[in-house]
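So, here come the structures, one by one.
Quick note: the coordinates plus some simple rules give every number you see, no bench work behind them. What you see is a predicted model, and the numbers here were worked out from it, not measured in a lab. Cβ atoms are built from the backbone, for glycine too; each structure is taken alone.
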Structure 1
Amino acid sequence: MDTEKLIKQIKLNCNISDANFWGYYSMCGLLMDLRELYRNEHCLMPWNSIPNEKIFHWIEEKEKLWKYLEDAELCSLAIDGAIYDPFDVNGLNDILKDFGLFYGSGYSTLQKPSFFLARLYATKEIYDYQIYYTSSELCRDLSAPPSMLQGRCIYIRRDALRTIIWDKFQELAASQCEGLLKEMFLPYDIKKTDMASEDLFKKVERVAHAVSELLVLHEIGEVFEDDYSDEWFEVLSNSRHRSHELYIRGVKDILADTSDKGPLKAAVDQKDRPLLILYMVFLDKARKGIFPEIKNAFQQFTETDEWSLIENARVAGYERAIEFRDTILKLWEEDREITRVVTAIKQSIETSCKTQNV
């Protein structure tokens, strides 16, 4: 198989996707993602410096390419005379697995098409779902979600994970208040005073392995909370504001996190404090707002080590996520105006939080 030819085909779709969606990024977010894309295309480690003159020229060339590819359609992929749809993950990977490669595609935030080709690191099966772990990525687009569910396939992108965890280490190194980050890195002998090195990055890879299992549990939770998936996809596909989609996705994410098959239940059942710490560290702003119970429960847990506090918060969060999901779908069915749906659900969440005094 001509791997370089395949990379060029996939990279073309990556560029087409970026050309049609870069305008939805904030300026800060776009610059950060461009830096990581530059690192990928130039095979740089996270601590390698990027000369400003080189990346500025590279960005200029990207902008010219995006302008040329504006409104272009995604292209089919050709391998040994056979033609594949760019979203035919199963068909493509049936061939690529013999070469130690894995192809991923799907939709990230704002339904942006996302593609990558990577070395296949490991596979395993959970509940009849195939889990794929990838290592170095040969090509990718601007967006790089560290995990994704497509059909009966879940893939975990270790390259993207390592970058996220390295950023967490940088945050720890620059922070005056170490808190959860210090506890997250402690089992891996990573301290804020450590200097960038190959040895440190190997430790970061160990953290990435632990976080990858957290992400698998999240995706499994999403699998088992897949009621009304068609209706939910319709709501998401009609959102054209990043903040709206993050909020709507947050409700579904909390439903997955608090599911009986999700990461919080696993942490409680196994009394796995490191897993709980990882969950709290990677809990983003949108999910914190939707699931405020976990903050109070965790604060009390750190003083008492009483796991029932986390379990009670999990159950309460699950019940409220169900309520919010049903409210979103009901409002969408009645109105089909995404802005009013998001406004109404935000008010519902704020009222519910005040009522429960959390």
Structure 2
Amino acid sequence: MNKKLIFFIPSIEEGGVEKNLFVVANYLAKKNINVEVLTCNASKSKFFDKKIKLIGTKNKFCEKQPRPIKYLICLILLFFYLLKKDSDKLIFAFQANIYAILVAKILSKKIIVRANSSPSGWSQRVVKNKIYSYLVNLADGVIVNSYAFKDEFDKKFKIKSKCIYNPFLKIKLNKNNNKNIYKKKFLKILTVGRLTDQKDHMTLLKAVKLINFDVNPKINIIGKGDEFSTLKNFIENNNLKDRVKLLGYKSKPYNFIKNCDIFVLTSKFEGLPNVLLEAQFLKKYIISTDCPTGPREILLNGKAGDLFCVGDYKKLAQYINNYNFNQKKILKKINYGYSKFNRFDYNFNCNEYYKFILENF
């Protein structure tokens, strides 16, 4: 009997989790592991290696459904798929981990899970914590993507997780990427991320009101999400339309990152934000919240960028206002971060995933 590795991710969207899914799944397929992906988003097949088979549903109606519906559909499909005795199967849950664990254990199948974001941001209820703690300990392996995340996760849920950094596939800039998208002289400030409460773009908008006019700031926000209307209304009601632009989703925002002066992250919680890795690789000055978890680790305790407390828009504005006065210090931080970037090496970290998979088959 052959062995199959089933990536379980009902809803493939546009974010760091998905980028890691594509990178890891494609690497494992190239290592001759029989990889399948169970999802409602069959249209994402173009991002996967040709060896990878997408299972689940190709129904376009299902693809347009919200996450909870996709979870239900894929859990039902997973249950019946695991009943087939055509091969040994290992489930690798990238999403809906607890539900996938339940299905796997009911059918006595092995499962590993990847936790994507700090539990500080989503596990505030005592009962929910206890249920999650019990179920996650039933998994055959748990992967997290930063050491601060690991410390927090292991202590909270009394588990021994495996930390593997996000494998960073180096950005190749073409001529179009090198073209400067800004036509005038601005202090170019950029943030990239889903427009959700977790990403807390409102902190950046509040900071904009405190940025000195003489630095001539231009703020671009890349992303889409359910907070769009809230952010748009704030921009209009506070007369910020000349300073702030909501640019929507960009599949490859590297041109914007490459040509910005300051990259900002305002998240309330993270795991290991991919977008900070992209900004650091492209040698950008980064200002980020010191949220759990990831930014402090990426920015090496502030030696590779500046950190501020979640929601502290006054401190963020202060860093931006001081940009022109701290050029030597900022350049030192940028160079230091880049010099330590090999921590996120693609081959090393992908191979860590490969070894972990083989240990659990």
Structure 3
Amino acid sequence: MHRLPIRVRLSCDWAIANSAGAHCDAGVFLALEAIRDAGSLQQAARAMGLSYRHLWGRMREYTELFGAPLAKLEKGRGAQLTALGEGLLRAREAAAALLDARLAAASATATEALRALTPEARPSMGIAASHDCLIARLRDLANETGGVSIELRFCGSLDALAALARGECDLAGFHVASSELGSDARLRFRRLLRPASYRLVELMTRSQGLIVARGNPERIRAIGDLARPGIVFVNRQEGSGTRILLDSLLQAAGVAPESVAGYAHEEFTHDAVAATVASGLAAAGFGIRAATAPLGLGFVPIVEERYFLAGHASAFDGPAGRELLRLAGSAAARRIAAGLPGYVLRRRPRMATVREALGVPR
């Protein structure tokens, strides 16, 4: 029987009470966020799936609990948080910054301990990763050979690192440009890579660039061409490493995003971007070279980037982590990479600190 990876996720809960016995839970934060984002009690209630009367009653209870209103509610003028309401959200953010990393590390330790108690099951690992063709093939290779069972979920680079910080996966996959164009991404990623227990493994390099129609009939040669009249673009979703890289390229080229027709059209994988170009719905997209091959599309190389796996040292040192690194450096993996244009797989992936791998301060 196939065993799904066991994972422990530790979290903290909120219980707020006053001396009179009035109390509330973390639902107060959901209500405050909904009001802040909607600017209306009616719209906030709808977003939370509650009736207006129910949310109004809940806000009244919060006022009694805290001794002052958390939101200013005026008929016909919408709703906005008071200084107390804003302060409560900031307190939650400060607590999360203090606790999230520690809870994630404790979750990883507990997960490995539980997995060690089931020696009859093959080592398993959960990975949240920025979309990548080679990562998907390595997952298939691992599951086929039986050395390690991998549960893979694709998402943006920022989302993957956030999932790692919350203890929702064992490893997170993300990528940065090898040149100075990757500096913005490094700054954003390092905010989620602060615990000293995190380690990075560089698996490979890959080529990113402009995905265009076969033969490049529009003669798109550089990022600046995306602002030309008549050129329709297809983008990756906000938070993805590719979107962050594209925005850096646009800024370096002096191109405003709003001048690119189709900038707001988002797809969630490189394959979807390539398919959009192949269908004729867009003249160009930005993505990895390997996505163009199955559809016979053209490709304009722009930048080489490094693809990393991030996780706590215990994840890489455990049976699943050791087997994954062995497999990534195997001849079988190199054969797979050789069949994917634009990839260079590291022969001996090694573990490094965040500072060693990215050259950023702790």
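For the reader, a short list of remarks on this structure follows.
- Structure (1, 2, 3) behind the derived value 3.2 of distance in nm of label points 7 Å out along Cα→Cβ at positions 63 and 159: 2
- Structure (1, 2, 3) behind the derived value 69, 48, 41 of Cα extents along the principal axes in Å: 2
- Value 16, calculated as relative contact order in percent (Cα under 8 Å, 6 or more apart), assigned to which of 1, 2, 3: 2
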